[in-house]
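Listed below are the structures to be examined.
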Structure P
Amino acid sequence: MDLQKLLPQVRSAVIESGALIREAWDKPRKVRYKGRIDLVTETDVAVENDVKARLATILPEATFLAEESAAEAPLNELTWVIDPIDGTTNFTHQVPFVCTSVGLWHNGRIVLGVINAPIMNECFYSVAGGGAWCNDKQIFVTKNDNLENSLVATGFPYTIAEDADDITDRLRRVLKASQGIRRLGAAALDLAYLAAGRFDVFYEKGLKPWDTAAGWLLVNEAGGWVTEYDASRDFSLYSPNILASNTLLHAQMSKLM
């Protein structure tokens, strides 16, 4: 499989599907709830159906693990891992931190990733061994090794009501140790921004494979490191938590976690 040949096709497919998000941006939303704060809109479903149809023509033999239609599907030898709209709550409130995330799982690892933020006209993409890119410009993690000068990104799980004490305790520690914390509300974008050197560190618990698949590869290819909170534990798509950094800050952040 020629990943460099595959990437432009996948990138185009994801960007073309992003047109559905732009078209729906100023229109009324039809929202239903999968949980108290877990939303899905008709646009989530439309984008997922659209991008799956496009990807099926590129790699007909691949299966799908996708948030809205195949959330419980297994990871096979060749599987697309898709979040049609990461940041659905942002989308419903017209906050532009919204993206589509597509990762390709092949023989036990993510080998291709595309994260498209259509409202901000930014597309982040990578293949294994090919570096990380945004809109045709190569991107890299920061070279900052001082936690006090670090901008840290995080997010809150759908279980926030049950986990509030644990989350706020960790938040307090990071706030005291860092320059500041940002919460975009879209984990895939957090990882893309880390890869692009906009954030120094990202951490969160309770994410799903489609939240992290593409971003995991982007961070690694941009020179960063991804583990669980305990840096001695390798990250997997089913890890209970994620710690991603520019590598230089990883040990300090893991200890803080």
Structure Q
Amino acid sequence: MNENNELLFEQQSGIGIITFNRPEARNALTFGMYETLATICESILDHSVDIRALIITGAGDKAFAAGTDISQFRDFSSADDALNYERTMDRVMGVLESLPIPTIAAIRGACTGGGAAIAACCDLRVASEDIKYGFPIARTLGNCLSLSNLSRLVELLGAARTRDILLTARLITKDEALATLLINECVADPLNRAMELATTLQQHAPLTMAASKEGLRRLREHAADIEGDDLIVQCYTSEDFREGMDAFLAKRKPQWRGQ
């Protein structure tokens, strides 16, 4: 559904499948891919796309999605750039989270940054043994998460583990992911298992599932109804963020200055 085929959408027997299709870049997400994801979700909400369950996955076997493509940030120079980006992310995640149908992330390999945020918005997550989940931004880019995304992580992982993975910048692997219910199952073929789950969920009462999802969403959203723009501006307009981008693209370790 986008001209470069970076994000694919198909329907099979009432199940929608979104595929992030940049395997050569570990499915790193462009701004256009985020917008296409939002457009598909909006089409589901307004019933112009008629499906009973949605699966999100990544092409290839290396990554679900390895965050936002860093080159997308090269032109950032102002507080408005930072705020507009995070508001776009909140809008995209919000429309995905608000879908009344069950959503399943089928994860292989790296599921980090923006990819991890998308997976956190899904109702269920199934993954292969090589899952690596997290937000390693404290050692890579030097940016931060919006409060909405922080609240999703706290709901999913708890405050202590959220603080742990953000400060240490470590990635959660299979055993911890299963133990904490970050993922519901670990399987050899996540997409095949996601299709099985979606087929089962199609048979359940749609209004019950929609009401359950919306009630949980409202609880989380109420808890996150606080201001955090100052934190986003502080990070994205810093010298450290520029250094993080330059270091990432040059494949070197960033030299943080706290400025």
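Computed from the coordinates by the stated procedures, all read-outs in this text should not be read as laboratory data. Everything numeric in this text was worked out from a predicted model, so none of it was measured. Cβ atoms are built from the backbone, for glycine too; each structure is taken alone.
Figure out for me which of the structures P, Q the number 15.2 belongs to, where mean count of other Cβ atoms within 10 Å over residues 161-168 was derived from the coordinates. Considering all the candidates, the number was obtained from Q. Given a value of 55, 40, 36 for Cα extents along the principal axes in Å, calculated from one of P, Q, which structure does it belong to? It must be structure Q, since only it matches.
With helix-only ellipticity at 222 nm (-39500 (n - 2.57) for each DSSP H run of 4 or more, over all residues; to 500) coming out at -14000, pick the structure among P, Q it was computed from. Matching structure: Q. Assign the value 20.5, calculated as mean count of other Cβ atoms within 10 Å over residues 41-48, to the correct structure from P, Q. Structure of origin is P.
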